[in-house]
Structure P
Amino acid sequence: MSSTLLETPSTEVMAKYEAVIGLEVHVQLATRTKIFCGCATGFGAAPNTNVCPVCLGLPGALPVLNRQAVELAIRAGLALNCAVRPKSIFSRKNYFYPDLPKGYQISQYDKPVAEHGFVDIVLDSGVKRIGVTRAHMEDDAGKSMHDGHRDSDRYTYVDLNRSGTPLIEIVSEPDMRSSDEAYAYLTEIKQAMQFTEVSTCDMEKGHLRCDANVSVRLWGAPQFGTKVEVKNVNSFRFLKMAVDFEIQRQIGVIEAGGRVQQETRLFNSDTLETVSMRSKEMAHDYRYFPEPDLVPLEISDTWLNRVKSEMPELPTLRRKRFETEFGLNEYDSGVLTQTREIADYYERAVKASTDPKGAANWVMGDLAAMLKAEAKEIHESPLTPENLGELVTLIGKGDLSGKLAKDIFPKMFATGDSAQVIMDREGLRQISDTGALEKIIDEVLAANPKQVEQYKSGKTTVIGFLVGAVMKASRGQAAPGAVNDLLKAKLL
């Protein structure tokens, strides 16, 4: 059947159906070497250079399990509130891809490293719990690259650098009912993996990939509909689009009198449609059997407890701590914990300042805008969190007005210098001395007799104009509070 919708279902028709969604999230573990050999996992090396007999699948080469990969998998399980199995088994998952040199993938089948967990997502309607069926370890395949358009000119190149890269696959329960819920779930997964340093989750480098299992059923129907898998969605935006399209497509098929076929589809980011790839494999198609070259993985209580003791703070806990410890609202704490780098930067800025809310406003506002304009990540910021904290403190002490701080901030970002250094170098300091302020105010009042008369006649809102005039005359260095008080006293 065509990838396009037979007919776009109306809102009324869509409302008759309920979507059922589960996600399979593939996360590359942040190890320096591959899961069963000593080859590097670094991104960007020349094709087929980070390879050896093991990850090339050469006869007689034997896998050796990477201990660090296991520890990161345990961390992932704990971050997902899973039970970590004391004994898990690796299995061979047999299938053919041009970039799968062994002809099978080493994965985990019925005895994964972690299982029976959950992730809580925050929706407009409240908090919803999404079950995590399992998190299992496996090695990645290589990468096929296609060149050319016509059949006679088309070539496929295989790069096996990625072959053998350590992954965990996180399989959810079919608990999501909309693309928004799927988006929120994937966001929580990404944050949990980043905060616990399980993975960088860099989607551009393939460190986080997602398959979506989507079906639809009439509201109230006791059984799920036929499931369709959408493979290798590589961005959050595309995940939402792919799920929405697939829901509409399946409803359109049913409403036209057809039957949804169980299959695997791909999302075309150019047409924003899903297209059929192949019929969906079942577990028996993979002919799973225990990997004969690897002994069962046994995780002792001592090992598990050590990993637990070394777990970094999870994003959900950090959000709550920011709210209780720093007095932030739910929105601000959510923004400031989007990534661990942002959260760490903010917390260092708070330690150097006297105003957690003020530091939050600068990080979320001016700093975020400047980083976006310069196409930089927060860890690349030339403005240190300590210097930002000092800026906030100077404002709180009255040494800097808000306007003057806004002028100094870009210079701090451009040079990496502190606010104090820039103030001393350029003579930029807030004027709080009453005598100096009165002289400027007298000049402003003399130059604006009309506004003075309006104020004395009862139009007190004009004081805003006069304050602005004083600030302009002082090049933004006058203390606004003192200016306001002195103006009112002189206009009596």
Structure Q
Amino acid sequence: MNIKTFFLTVVLALVSAAVYADKPNILFIYLDDFGYRDTGFMGSDFYETPNLDALAKNGMIFTDAYSCAANCAPARACLLSGQYTPRHKLYNVGTRPRGAAAHRRLLHIPGVDVLNPKIKTWAQQLQAAGYKTGTFGKWHLSQDPLPYGFDVNIGGTKSGGPPRGYYPPHGKAPGLKNAPKNEYLTDRLSDEVIKFIRQNKDAAWCAYLTHFAVHTPLQPKKELVGKYQSKKAGKLHKHVKMATMIQAVDDGVGKIQKTLDELGLTKKTVIIFFSDNGGYGPATDMAPLKGYKGTYYEGGIRVPFFVYWPGVVKSGTRSAEPIIGVDLYPTLCEIGGAKMPQGQVADGKSLVSLFNGKQKTLGGRSLYWHFPAYLQSYRGVHDEQRDPLFRSRPCSIIRDGKWKLHQYFESGDLELYNLSDDVGETKNLAESQSEKCNELLTKLKQWQKETKADIPTKPNPDFNAEAEAKAIKKRKK
């Protein structure tokens, strides 16, 4: 290398370092099946999350935050693409029909099970803006997340659950092949994030900590079981295994926070906390919300969310502004100074103006969900869904201000709720508020048309009304 080339390289490195020094680091904590009330800051009376609680207390909590879907894969596709389900067509976990054929009145829309690689993700946009990017944990959108904008992948495959459980062996999951015998997966993923942060402490980085926790199997962290077995059960929560899994997440967040403090990175790191859908019905409770993972009642799609951003987000603030998963794409791009991809539809709005207090609301907009498939019921759990056989049948949903409308395609049934005084969705106002119902249905149908939403209409030849009625009667006993 000649002297001219050497100095040019040094200058470019210094300029690059100066540019990156102004970019905040991003820690995006994205949990799996983590319910609306599953943290202390959201009111759990049994689970313990002191580290998350402290971050939330010193940041901004959003009380009306939503996932874009009631189960894993479509929620993640919406998050990474910034698009609602009709655009990327990843509607369910897998493309095969769910539940007994005799109980499905319509042929479901299978959709796809891999996120189209032509869709540019926010990770790719951050990469282009100079960020080092890493994904740690669940991916679920293809076999390999690296082509979608990540420099590092630990544990991410097409699998929706933890690789062979939370204790080794973890099979062929990247970066986890030689895990120590008694290592808990949640701990390992937190440690891998710490390793990534240390390796990139002088660069701008984005760590997507997408824990498998608290997805099934409900496999507790062994050394914490005794603690929760001896703890008095709460009125809301009491599940011992779930409690240990949640504490493992929180302990890891505490270790990461200590690392940020040690490296002097706390003040230049944005921490976002979110969940992919509502909690697992047999183990947790979202009360007063109705529903759980897989339902499109509030308990299935409303989730905990906070942002911690020193110097930008005012400590101890709360927002009741309705936000949704597709909003994270433009938000992350704005935080990182990354460009939105040209020619690609973006369904969300950046939340930065809410974070920094420049706006209290994003204006009058509606939020949407579309699920043209079926999701069978949990065994023994069916008290917070439309019928005992399915957590959800084909439907579309709109939230507009305080109003929420459900449209069900099998029967044409409509359910209208005023969330401001009935967050538990107990009083269907579709008939008594017919004008509002028709107004929202018109909006919803227009959105379906704009997004070219697949609407199931073909009768299922295997449907058997008598078998369905018998199955419903049996479940209700």
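Values in this text are rule-based calculations from the coordinates and carry no lab data. Since we're looking at a predicted model, the values are computed, not measured. Cβ atoms are built from the backbone, for glycine too; each structure is taken alone.
Comparing Rg/Rh (Cα atoms, Kirkwood Rh), for residues 125-380 alone across P, Q, which is largest?
P
Looking at distance in nm of label points 7 Å out along Cα→Cβ at positions 53 and 421, point out which structure of P, Q has the largest value.
On the way: P: 5.6; Q: 3.4.
Sorting by distance in nm of label points 7 Å out along Cα→Cβ at positions 53 and 421 in descending order puts P first.
If FRET efficiency 1/(1 + (r/R0)^6) of positions 277 and 461 (r between Cβ atoms, R0 = 35 Å, to 0.05) is calculated from each of P, Q, which structure is the one that comes out at 0.65?
Values: P: 0.00; Q: 0.65.
The read-out comes from structure Q.
Looking at mean projected area of the Cα convex hull in nm², point out which structure of P, Q has the largest value. Don't skip to the answer; put the middle values down first.
On the way: P: 32.9; Q: 24.8.
When mean projected area of the Cα convex hull in nm² is calculated for P, Q, structure P comes out on top.
Any idea which of P, Q comes out highest on mean count of other Cβ atoms within 10 Å over residues 301-308? All intermediate terms of the calculation are to be shown ahead of the outcome.
Working: P: 12.5; Q: 26.1.
Once mean count of other Cβ atoms within 10 Å over residues 301-308 is tallied for P, Q, the winner is Q.
The value 0.7 for distance in nm of label points 7 Å out along Cα→Cβ at positions 173 and 189 was derived from one model only; which of P, Q is it?
Numbers: P: 1.6; Q: 0.7.
Working through the options, I get structure Q.
Assign the value 14, calculated as relative contact order in percent (Cα under 8 Å, 6 or more apart), to the correct structure from P, Q. Intermediate values should be presented prior to the final figure.
Working: P: 14; Q: 24.
Computed on structure P.
Taking -8500 as the value of helix-only ellipticity at 222 nm (-39500 (n - 2.57) for each DSSP H run of 4 or more, over all residues; to 500) derived from one of the structures shown (P, Q), identify that structure. Kindly include the intermediate steps, with their values, before the conclusion.
On the way: P: -11500; Q: -8500.
Structure of origin is Q.
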